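Structures for review follow.
Please treat every number below as a calculation from the coordinates, not as lab data. Here the structure is a predicted model, which means the values were calculated and not measured. Cβ atoms are built from the backbone, for glycine too; each structure is taken alone.
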Structure 1
Amino acid sequence: MNKVLFFAHLRDAVGEESVEVEAAGKTIAELKQQLAEAHGIQKLDAVMAAVNEEFADDDEVIKEGDTIAFIPPVSGG
């Protein structure tokens with residue numbers, strides 16, 4: 001199993017701070033697609049991902065036990 005953390009508006013959209021999913025062997029892009037469909041989240045393509053607290057590209061393959069975090073772009077002034 002893998003723990004997936006959500007930050008900012010993603011947390012609001014999912015309704016939880018984190019979820020447990022079976023993501024081992026999937027890429028970050030595949031997990032984004034799965035979560036977008038499961039939780040009705042839009043625009044995950046612009047969201048940054050981190051695996052075990054290290055930023056990761058969409059083609060990185062997730063391993064058993066990895067913690068994945070999705071962090072939306074930050075804007076401000």
Structure 2
Amino acid sequence: MNDTDNSLAGIRAIVAEILALGEDEIDDNADLFDHYQADSLNLIEIVAQVEKQFRVVLPAQELPFARTIAALYGLLAGQRA
């Protein structure tokens with residue numbers, strides 16, 4: 001498994017735990033708010049866990065656009081570059 005796979009799997013696991021879903025139920029491109037009924041508090045918790053697990057600080061101005069796992073991964077990858 002490469003770094004991209006590990007990062008996506010890590011984010012997926014965080015989202016699944018916070019939203020009480022099975023990891024196999026999650027689509028990386030599905031909107032967390034519209035598809036999974038996440039709310040802003042869920043997003044704050046997801047971002048906090050991603051930052052803790054991957055030891056990064058995601059840019060606050062970009063967080064409103066982090067509506068999918070793929071978008072969160074993009075923010076994470078941008079901070080690790």
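So the values come out like this:
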{"item": "Given 17.1 for mean count of other Cβ atoms within 10 Å over residues 25-32, calculated: source structure among 1, 2", "result": "1"}
{"item": "Among 1, 2, structure where percent of Cα pairs over 10 Å apart, for residues 9-48 alone as derived comes to 68", "result": "2"}
{"item": "Computed -6500 for helix-only ellipticity at 222 nm (-39500 (n - 2.57) for each DSSP H run of 4 or more, over all residues; to 500) - originating structure among 1, 2", "result": "1"}
{"item": "Identity of the structure behind 35 (criterion: relative contact order in percent (Cα under 8 Å, 6 or more apart), calculated), options 1, 2", "result": "2"}
